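Peer 1: Scrolling down, you'll hit the structures one after another.
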Structure P
Amino acid sequence: MYNYHCLNAISNVGLAEFSADYTAVDQMDQAQVVLVRSAAMHEMDMPAGLDAIARAGAGVNNIPLDKCAQAGVVVFNTPGANANAVKELVLTGMLVATRNVIEAANWVQTIKNEEGVAALVEKGKKSFVGHEITGKTLGVIGMGAIGFKVAQSAVALGMKVVGYDACPLCEDRIAMLPDGCTIVGSLDDVYAASDFITVHVPLLDSTKEMFNQTSFAKMKDGVIILNYSRDKLVCEPDMKEALASGKVGRYVTDFPNDVTAGMEGVIAIPHLGASTEEAEDNCAAMAVQQVRAFLEDGNIINSVNYPGLVKERQGACRICVLFQGASVKNDVVAAATAAGATVLGAAEAIRNDFGYCIVDCDACVCSSKITVEHALKVRIIK
């Protein structure tokens, strides 16, 4: 039996993926699993009995990844589950920005009580003439699940696409891109070619304020920038200056803050990227499925603080060891053998400083018998 705790409202469609062996609890310290969307966890203590945190979404800035790793808590996210929802809002933002839709709609509200609205509309519409996207070039920074879908849809709408990713795409992935989409080797190539730029990267030291005076200078005049990732990717004083000068035509952001909410030239959307019923259902279902794969079978899929590892079950007992530092596989195998079990298979993966080891045995072994150096947590799955 397992207990889970929800720090935010989680889709019932997703929660239905839990079996009868899972029970919802009101207190986090009673749970083996925590499900979260946006709740800030950096100041929270990690209970000793907590094994996994599942973020129903992609971004994990609200979760202390290293703190969790040190405590032997595996953190999962759900990349791609909300990709279609975000893609649709990117396309919406691009069209709204280039066709001056917000300004035009707001203007109509100012004349709604006057006589002859239809005539006034025909006279005033010339103030809101925009541009079509067909034939224009969209730069996509970050060719993950969202960026890939955006690129495909943009080409289908008659745009040219230049894509860039800090991690080179494999040949199979590139082959899936439509004609009209070109992968380029640098951000500068994206800046120089694009009429629109959309960014889909995490907030890291290397990406913080990547949109700044220096990068703006490399872009076309009047470029429209779309940010559905994180607000701090943009240097806001530089953006304000670029908007005022016309270097940037519009800035569409899904992460408004005290600075950008009232900034001239900004279309501020209240973090609606993944706010569809379908996306919330998909993210929650994927989060629960990954948690169950980990707790019930010891497989790690889409973890952000431990390496992925999937192994087919062998025998009556599975030993799962989360560790930090050097390999522990040989030591775990030796400990299981010393405890009287026959080892049927073993696998291990290490990413950065943290690793995960699975050892399958023919008979059950007590976790207290698996004492190995560097181990952070040992679980026995029967």
Structure Q
Amino acid sequence: MNETYTLYGAYASYYTAKVRSYLRKKAIPFVERLPSDPMFRSQVRPASGSHRIPQLQTPTGEVLQDSITIVDFLETRFPQLPAIPTTPNQRVFVHLMELLASEGLLSLAWRHRWLFEENEPFITLDFGRSFRPQGSDADLLKYGALISGRMTGDGLPPSTEEVRAALDDEYRALLMLLEAHFLRHPYFLGGQPTQADYSIMGALHAHLGRDPAGLRMMQNHAPRTVRWVEQMLLPEIQSPEFYSTDICLAPDDLIPETALNLLRHLADAYAENFLLGARGWNQAVAKLGVAAIAEQLSENDQPVLDRFSVQVDDAVFEHPIQVYAEWLAQRSRRFFQDLPDDDQASVCGLLAHPILVDLLATPVTYPLVRRSQRFQIEGQTN
């Protein structure tokens, strides 16, 4: 019986990078195909109802879309080297990294890709190869330009020298925290990778580790991070630099201080946005009703509720609600809120970050679930 999975994705794809690294580290047999593959168009897309990558086809023909959904599915079938710890501190850390290191850093990675002119020739040709893998340069430029046009959207700031300098400063600060961690540790939580490591691969490999401007800065300022990215693309768990480190999670539910420093840095930059989203989600469903929200959720696999007036104490913020991000944020909150009081207090003391504590404590009043590539409010009737 064929036990090989098929990953449909691309090397320039933010979310494909996470799944590819996971599959390799877990020694899960797979082949990778591009979205131009005839099977993707004839079987995979119709089965999932989505054009988004990555998508994973199982040996039995089942199709899964979304990096989190794929990992959750595979964890139940390949429990070795678990990607999601079970202990309170480490599991909360991993779920917060799913949110902050993946969805949070997407902003930095996206802006860095499209605001530096030196990236354009490489990324245009690279996108083109995803759809015409053996095409001429003229073909690649044609199709790559079409894809690039869809990716930039309306939210990109002007590419001025001042904006690019600020973006490089933001990126450099991230790299310095990563360098401090990878000086002493092979992965974020000890001697084996977890979902915390896979979550940041979208930013550090697919974008900043391949785009010329991002890669140049990483090579010049963060050689340990370059090596970590290389190691995350290999099936071997132990690297030459840490050959004596046991392949296991850090004992006693410990989180290295350098990993916590990185998490707090990401929280400083991005957590308030997700906190507003969590509060806005609760307020939007309460105001508009489950039925009205459910209708909006059914229309799109990545729904965004239009700017909603979010009440925070005496202030009101106009904030769009990214339903995918709220679904991710609920993973950490649901786990945290089910912990005994003593464990909750321990987690909060360890994080030592008021916005993260507020985020974790925000009630999951309307739990989201994802079924057949669509979000639903748990318990809603179709």
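Laboratory data are not the source of any read-out in this text; all were calculated from the coordinates shown. Because the structure is predicted, anything quoted here is derived from the model rather than measured. Cβ atoms are built from the backbone, for glycine too; each structure is taken alone.
Peer 1: Could you figure out which one of P, Q the value 3.9 for distance in nm of label points 7 Å out along Cα→Cβ at positions 20 and 148 was computed from?
Peer 2: On the way: P: 3.9; Q: 2.0.
Computing distance in nm of label points 7 Å out along Cα→Cβ at positions 20 and 148 on every structure in P, Q gives 3.9 only for P.
Peer 1: Just checking, which of P, Q has the largest value of FRET efficiency 1/(1 + (r/R0)^6) of positions 68 and 132 (r between Cβ atoms, R0 = 25 Å, to 0.05)?
Peer 2: Numbers: P: 0.00; Q: 0.25.
Comparing P, Q, the top value of FRET efficiency 1/(1 + (r/R0)^6) of positions 68 and 132 (r between Cβ atoms, R0 = 25 Å, to 0.05) belongs to Q.
Peer 1: Another question, if that's okay. State the single structure among P, Q that was used to calculate percent of Cα pairs over 32 Å apart, giving 45.
Peer 2: Values: P: 45; Q: 34.
So the calculation was done on P.
Peer 1: Starting from the value -16000: which structure in P, Q was helix-only ellipticity at 222 nm (-39500 (n - 2.57) for each DSSP H run of 4 or more, over all residues; to 500) calculated from?
Peer 2: Numbers: P: -8500; Q: -16000.
Going through each structure in turn, the value belongs to Q.
Peer 1: Comparing relative contact order in percent (Cα under 8 Å, 6 or more apart) across structures P, Q, which is largest?
Peer 2: Details: P: 15; Q: 19.
Top value of relative contact order in percent (Cα under 8 Å, 6 or more apart) goes to structure Q.
Peer 1: Another question, then. On Kirkwood radius over Cα pairs in Å, for residues 156-211 alone, which of the structures labelled P, Q is highest?
Peer 2: On the way: P: 12.7; Q: 13.0.
Comparing P, Q by Kirkwood radius over Cα pairs in Å, for residues 156-211 alone, the maximum is at Q.
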